[in-house]
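Multiple structures are listed underneath, in structure tokens.
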Structure P
Amino acid sequence: MSKVLVVDDQLGVRRLLYETFREDQHEVEMAGNGKEALQILEDFSPDLILMDMKMPGMNGIDTLRQIRSFNKEVGVIMMTAYGDAQNMEQARDLGVLYYMSKPFDLFEMRDRVREILEGNMRTSSDVSNL
């Protein structure tokens, strides 16, 4: 069983991903913003983080910078409804494994998560969608 952290300011998205990955037998924690995610990470060491790019307060890029200051290894899938090139480049530089556009296909999300957790995902430098 793997550990997954879902970070999104939309409760509906958090709940959907929480329920989906609990159903897939993963241990899942949820955070509504970057600050809450950093607090959870004090006691929870996820194998993968699913994080929204646009959140109030600390956005996904700022949150990921903080995470990378103490954890360079955790896998990250960045989710966003706004695909701007600058954010995508910053995400790639911070080691994001995959970039999912919102609204995302839940089956595709499950596939990406499974690939990453099973170790079959390419490194961020090889991911063409970033």
Structure Q
Amino acid sequence: MPRVAPIVRSTRYEHAINTLVAKRSEISGLIRFKGADLAHQLVHIDAVLLILGYKGDPSQIVPLRRKPNRFRKGELYRLILKCEAEGSKANKETAQRIVAVKGWEPSLVDRVRECVNTAKVRRRRSCAVRHE
């Protein structure tokens, strides 16, 4: 008969508890912010958390709110360069052009302007680090 390695079990279950807390946060965020019908899953996650010895009330775990990704990787900076090549000077003007190109509603101009500003700052910092 082959020898079997002894089973090593953690008495603390820290990894499992952390994973379940993250999953509960994600599911409760879907319920709260997207209206998903997943409340029955929270009951099971809460029960497992209590079985594993989670200290605290699982209902107090903060729901996760994910921000939507508006741009694919590198798309925003390519659009910024294109708008600046067409003569756009200010970040707000660049954001207005990007919103028009993407066909989004004009109320998103301020959010896209913040993204444009952040992208430019990150690009400047990465270029500065490369040249040092």
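FRET efficiency 1/(1 + (r/R0)^6) of positions 53 and 93 (r between Cβ atoms, R0 = 35 Å, to 0.05) was computed and gave 0.05; which structure, P, Q, did it come from?
Working: P: 1.00; Q: 0.05.
Label of the source structure: Q.
Taking mean count of other Cβ atoms within 10 Å over residues 21-28 for each of P, Q, which is largest? Walk me through the intermediate numbers first.
On the way: P: 15.0; Q: 17.5.
Top value of mean count of other Cβ atoms within 10 Å over residues 21-28, among P, Q, belongs to structure Q.
Upon calculation of log10 I(q)/I(0) by the Debye sum over Cα atoms at q = 0.23 Å⁻¹ from the atomic coordinates, which of the structures P, Q produces -1.25?
Values: P: -1.73; Q: -1.25.
Source structure: Q.
Upon calculation of helix-only ellipticity at 222 nm (-39500 (n - 2.57) for each DSSP H run of 4 or more, over all residues; to 500) from the atomic coordinates, which of the structures P, Q produces -20000?
Going label by label, the one that fits is Q.
Read-outs throughout are calculated quantities, based only on the coordinates presented, and are distinct from any laboratory measurement. Given the structure is predicted, the values throughout are model-derived calculations rather than measurements. Cβ atoms are built from the backbone, for glycine too; each structure is taken alone.
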